[in-house]
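Several structures are given next for inspection.
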Structure I
Amino acid sequence: MAEKTKAPTADENVAVIGLGRFGGQVAESLTQLGHEVLGIDEDAELVQRWSDRLTHVVQADATDEDTLRQLGITEFGRAVVGIGTDIEASVLTVLALTEVGVHDIWAKAISAKHGKILRSVGAHHVIYPEATMGERVAHLITSRMLDFIELDDGFAIAKTRAPRDAAGRTLADVGLRTRYGVTVVGVKTQGTDFVYATPDTVLPKHCVLIVAGTTAQVQSFAATT
């Protein structure tokens, strides 16, 4: 068992179970954001690989409730189950986390049925990373958007170029909300800081806009840029 020494105490600390591609990336990103992370995996090689990069790393069977209690899992406010291909281990881990009282459980699913089972045994949030990324890439391929995130209820945020006729004009003058229904959140030009948008913001040449609206509105606007 490989373990680092400093013990977690804050509710914001996170346990990540399964240190494969998804779980490992989540764990590393959380660490970079300043959270203490407990990484758990049965694979000794993965544990060794992450031992110097996370706050705590242990080799253990996370499907076992007693093991989770011994690891102090209840001191962590949140847990992420990054196990994907081993559906049985994924489900049993979520069930064990539920039984020991972890109050915010995030779990990766590889199919709708898998996700339904995870929710039924206690997962509070189910993530479909492959489906989400596939949909995002599809939007980027078939549009002129530079980046795209779709939120719940058909709402989206996108990074796109400003219309060609907008350079040197204010957002109020260009009237993008009236014409396309999108709200400009911010403006960015290469080499300058991000600027939160107001009606008086003047759009520089070759700037990039962060816009929000329904998915259809955002796609329609991006097609005009």
Structure II
Amino acid sequence: MSIKDLPNSEKPRERLIKYGANNLSNEDLLSIILRTGTKEKNVKILSHEVLTKIKKLEDLSNISLNEFTSIKGLGEVKAVTIIAALELGKRVNNKTITERLLLNKVSLVHDYFANLIGDKHHEELLVILIDNKKRLLSYQIMYRGTGEEIACSPKEIFYYAIKEKASGIIMMHNHPSGDIRPSEADIKITNNLIMTGKIVGIHLLDHIITNGINYYSFFDEMVKDEV
């Protein structure tokens, strides 16, 4: 059945106008982006097939152009349209990271920086440097893992911090699995950086693990343990 043959109550565009975008299903929203289906299937069926190819909605942003076009019914134009819409959505939600940004709360750090690494399929380590007033000096993705783990060198991290004349370091890395609980390796590197920081005089202020949405803060957990 063509989308034109559906009653208005089932047409995605009409539903958005009547109920608002936040009340539409993922299938309806994707149908509006795709606009049309094929001779064999209408746009709602095509949208459903695209969504069944992924485990969770966030995975859409990690699908390449070639992967999209491999789905029957999705040509290059439709694939490019989806990718452009996803990128625009990311940019709308991203906070602008400005020089001397005040980073005095864990939640604030996560709000600004999680989007840089949170949706990656491999672990990445972001090092954020701040001054003695907790203002942003510099940040850099220093390590990229090949899978679920990442190896990093405290020597290189502190060399970067000393070169930038930082007073403190905030470390953030992602867990592609979505589980934000720290591994034994996470705990070990955190303790190593805390000890090295005391010697060098540039303290590790926090180590944050993110999945792009939720986070685990070593600092928050240490404060809880002390109470």
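Observations on the model:
- Among I, II, which structure scores highest (criterion: mean count of other Cβ atoms within 10 Å over residues 74-81): I
- Among I, II, which structure scores highest (criterion: mean count of other Cβ atoms within 10 Å over residues 42-49): II
- Highest-scoring label, criterion being mean count of other Cβ atoms within 10 Å over residues 34-41, among I, II: I
- When distance in nm of label points 7 Å out along Cα→Cβ at positions 66 and 98 is calculated for each of the structures I, II, the largest result comes from II.
- For helix-only ellipticity at 222 nm (-39500 (n - 2.57) for each DSSP H run of 4 or more, over all residues; to 500) computed as -13000, the structure of I, II it came from: II
- If distance in nm of label points 7 Å out along Cα→Cβ at positions 114 and 210 is computed and equals 3.2, the structure in I, II: I
No lab work stands behind these numbers, since they all come straight from the coordinates. A quick note: this is a predicted structure, and the numbers were derived from the prediction, not measured. Cβ atoms are built from the backbone, for glycine too; each structure is taken alone.
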